[in-house]
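Participant: Structures given as structure tokens follow.
Each value in this text was obtained by applying a stated rule to the coordinates, not by laboratory testing. The model shown is predicted, which means the values in this text are computed figures rather than measured ones. Cβ atoms are built from the backbone, for glycine too; each structure is taken alone.
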Structure P
Amino acid sequence: MEGLLKRQRAIFASELPIRTLWLAGALAALLIVAYLPTLQTIPSGAEETPTTPENYFMRDVGETQIVLNVWGTLHATGYPLYVMTGNLLVDALRLLGVDAVVAPALVSLLWGLVALALLYILSAHLTGHLIAAAAVMVLYGLTRTVWIHQVIAEIYTFGLVILLVLLLLALWRAPIRHRVYWLAFVGGIGVAHHRAIILAAPALIYAVWPLLNKEPRHLRRTLLICLGIGLTGLVPYLYLPLRAWMGAAWVYGDPGTLAGFWDQFIGREATGFVGLPHSFLALAENFHRVNYVIISDLTLPGVLLGVAGLIVGVQRYRRAAITLALNGAVPYLFHVFLYTDILSALILPATLSLVLGWLLLADWLFSQARHTLADVRIRYAALMRSRHLLQLITQRGVPPLAALLLGIALETDNHLFIDNLTSDPRGLQTIALAQTVPDDAALMLAWGPRYFAVGFAQAVRGDLPDLRLVDHQADFAALLAEGRLVTPPYTFFNQSLDWWEARLHQPVYLRAIAPDLIQIDTQPERAAGVPLRTEIIPEVGVGISEMQVSCPRDRVIMRVAWYAPATPPRDLSVFVHLIDSRERRIAQDDRSAPVYGWRPLTTWLPGEVVRDVYTLPRPPGSHTIRYGWYTQLENGSFQNFPVGSLSIPEDCPR
């Protein structure tokens, strides 16, 4: 064993300087070629919904895009060192002409490439197999969680750099002066960056335990010194109150006060995710959720092979294998049993350890191949001529081929998935919607990706200077006292009508004032005896008092003022169809109820006017708009109550 390790160290020392530069450079270029088409180049707007749970990757990306451009502060726990270094890098990139929305993603890519380079160095150092180390680097770089964080503005590649520095310090074979103190220093920086880094402590303590326990009587003093060194990692937290006191453009929470700073520091808002699941069913669901993410990253065979590699690796690299097993197992178990939301900071250590398990498995297979070939040479002299060829194929050909096949599979599986997230147009769509908000109205967007998109337009681009943007924690009563309050229809899926009424302490009435904009009112619009453009159908109980058609940008917009002299007897759906000259329906904007489905007829007051907006495309041949009401019968068929139709005005611009 000692001879083998000496040989590997010799290989590492003699070959790494030259071959690493060429190999690492070529592979980094290969990964960059894969990453760049998916790099996020637009304001983020992808939202996590019950139908798109994978969008959890994008929760905070828009906020980070802003903060790294304006020297702001992030959500708890603040990540001040990342924010400061990120702003410096973004400033430098923007001086070089890089767009403000692209620069934060490039910061992630920079840290991510550093992390992968450190992974290559660690892998090569552990086994001496440079090609296997290169394969591990590329494959890990192509896993879903690593890839997505290389191309979006997020904190996790920075944390991955810190974790890999810790593993290198702990597992480097050559003596490192004050190794334990260096681990304390980097570990303190890591825990200050993200509290999940503390879960690497059991692995690191195991790796350096012989050093810690070398003089047991000095252990307490050593640990106290380590604690003091580690606490220096908290110094960057001074950034949070300083930026708050300086009036930074984007400050999360209230870190300028002691209570607000403490909330940020301990991450109080995330405490709801920490703790045992409330039932066995919840535990099983969390177990499934965590394993689904890991298997999506590595594939099920990849997970099993990684575990196998960590097991067999104990034979040849006991300290490294057990350290890596602890590095992956502790975050994994914490995630399953004590954290009820997907957190990439807990996923990445687990997948990192499993990928390094592939390395140890490959090393074990190489060793078995050498023993097998030696036995063949002794027993079958006739095969001597093919020995070198067989050895070359086994040791040099199989790992690259296996890595190539798995790499192709990962690239194929992840490229489209990641591209769909980074090119999601909802951020741009929300900015476009904000441009239609009336001057006297405030726009409410719940804190999240869409809010960040408009915030980016204002704080970074300098657009929408007159828009008053508020989130779901605003004082809505004060806003209504000053003017109008509008919000998109999708708001009510999370902030329901009951939620609004509880916040305003009075009934709320909704009306559509523009495409995808609903106005919040506390008083209904009423009219008695208004002239009607359409007669009231008895089965419906609603007529039309006003109607207007306009045609902006190849669209047809129909504005309607519905009028009900009495509360309608039942709820009906609305149909609005675009008809061509041959009486064919070519587009529609049907609703389950007026006002984007949020004003069922039975909620109307007697004499209430409910304003509504319908939007249709305008393909060639558009001729007539036909509108009315309908309901679905028990047998599945539809009963229509046509109200009327109107021709698209000839002077309506295209």
Structure Q
Amino acid sequence: LTVTSFGRIGNSFNASFWSAQPSCEYTISPVRSHIEHLFNGGLWIGGYRNGQGPFVSTAAIDRSFSVEEFTQPPDSGLTERSSLSDSRYYSPRAISHQDFVADYTDSNTTNPATGQRILDHVPLNVSVHQESYAWEFPIADFFVVLSFNVRNTGSTPLDSVYVGFVNDFVVRNTNYRLPNEGSPFYSGTGVGYVDSLRLVYGFDAEHRAQDMPTDTYISMKLLGVDPMSSILPSRSDILDSLNKFTHFSAWQFRASTGDANLFSPADDQQRFEKMETSTPSDYYLNPSNASYLGKAGNRYTLLSVGPFTLMPDSAVTVVFGIVAAPKFNTGNPTDYQNNIAASRQTLNDNATWAQRTYNGEDRNGNGVLDPGEDLDGNGKITRYIFPNILPPPHMRVVPGDREATIYWDDTPENVIDPLLNRKNFEGYRLYMSKPGYDFRGLQDPLVEAASFDIVDSLGFDAGLPARLVTPKQFAGDPNKYTYQYVVPDLLNGWQYLFGVEAFDKGDPTSGLPSQASTRATAKVFPGTAAAAGDSAAVGVFPNPYYTHAVWDGTGERERKIYFYNLPAKCEIRIYTVAGDIVATLEHSGTTYNGSDIQWFQHYSSDNTQVFPGGMHAWNLITDADQAIATGLYLFTVRNTATGEIKRGKFLVIK
């Protein structure tokens, strides 16, 4: 999710940022899906100043990515913090694994950074302290928290104040559909609202087979208001009251004809009316309504809460969450494609986790500390509390000839859960991809390969794998690996992704399910290790090579063959049958990972893949930067250490 320093999220698919910087992509781990969910979104604050108005200050009202009505001094920007002790942004003040913090105001009528006048802007005179929070925990990697502390910095009261957030959800698989397509790209999203959850959501309402999977939801949820007393006349029935003070509105992009309820607001008066009222429920609950919001379209949605009264120097904090989820698969293909209540089960669960995270010690969400809730004893609500998540084990994968050996350590086994005051480790799960993990856009190529858990009447009681008698160590690696698992029957030269995660017992007493750590992952290419002597025969595969082998990419520079049984250090020379040198390759088994050719730059772009040491790829491009022709080719391999030369040949058929 792109977060800015002036109240806006998303990047409007601006060519200066996108697609290297996602707008709102889900999923992004273990590989980027390139499924986008948001054009842009932004903070709205509306109200009356000294009885005059209404005035509405906005961070986003249209497709522009430029700063609107919230501004900062030049060079202010975002401050990053992290609660992770090994992060370069570590701060004891951090709330999450990645905080972004910004301060801005609506008080300026000219932009301090550019000197340009802000058109049609009447300030409310409020300042905003914005913080966003994101965690890498598996129970939290599907939501981002957006917190806005709104303060009246003027000298007169503000009344009938509403705080809202507007979003233009655009759910598209950008592996197949791109923003430069224009209106058809933006007009395929349906939206809906769940009033009991204070949740507005968007989804792909076209679901065209040729567009490939976009089976995900994006949503915004109002998590809370602090202090609750700023909006509620009494503390009785407090959550139901908060729901009643929450409003959902939707409108067609730039609409001024058709259904008047869906007209795009053109000025502060119309924007304020959207903030203080709600779109009739028939528009999102009744599919037979001609203006049903669940149909494909291009719409803005607004989630707002109020009214508040802000005296000079008083403030209120309003917290939203951006929550994503895959559609829940009921087993019925029609259910999976359509937006039915059952398909939103995972979205509802994820939204509940976001709410539970925000509530923290305030378990029932009533805005006060009830008996037994003050876990840290500081007399105030501590929010954003997670059950202790185990760290992933340290992991290393060593590729071999038609196999890979996974090593990992036992660090998760000794972690004490501070809430339970005991160790809570239960086991490990191992994952791997199938051959052909070479294609971008996969949401999750990993499938479970093995599972181990303590024999304790929980889970399958499979037991943990046998510990190595002596922990395995590698040169230059400080970790001591306690376990190993050999994966046989792999295909040499193919890319595989492996993962290991630890999981805990959960806590049935408090209703916490078992949770897994983040996955430690590694990419490897099985093949021959560096030849220890000069007895092994060198070779090439595939041989013969036919144009567009299964593992090839799309162009001349995304082809590859492999030389194997190579010495640790050697020089490879390729010749025509006439004796002309075609290409010269230098091989160093300890460092080579294929990153010198385009296939690996494209399909293993993070440059972390591991080779076995005795295998080297070539893209069939000559030293003169030309693609080779059909024919028989000769090659030599000279061992740099011994001077021994071996020979071979291969055939290329185009």
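Participant: State the single structure among P, Q that was used to calculate mean count of other Cβ atoms within 10 Å over residues 129-136, giving 23.8.
Facilitator: Label of the source structure: P.
Participant: For mean count of other Cβ atoms within 10 Å over residues 105-112, which of the structures P, Q scores highest?
Facilitator: The structure with the largest value is P.
Participant: Same structure, new question: One of P, Q was used to calculate helix-only ellipticity at 222 nm (-39500 (n - 2.57) for each DSSP H run of 4 or more, over all residues; to 500), giving -17000; which?
Facilitator: The read-out comes from structure P.
Participant: Follow-up question, since we're still on this one. Out of P, Q, choose the structure whose coordinates give percent of Cα pairs over 46 Å apart equal to 34 when calculated.
Facilitator: The value was obtained from structure P.
Participant: So if we calculate distance in nm of label points 7 Å out along Cα→Cβ at positions 113 and 625 for every structure here (P, Q), which label has the highest result?
Facilitator: P
Participant: Matching task: 3.1 is the computed value of distance in nm of label points 7 Å out along Cα→Cβ at positions 137 and 273. Pick the structure from P, Q.
Facilitator: The structure behind it is P.
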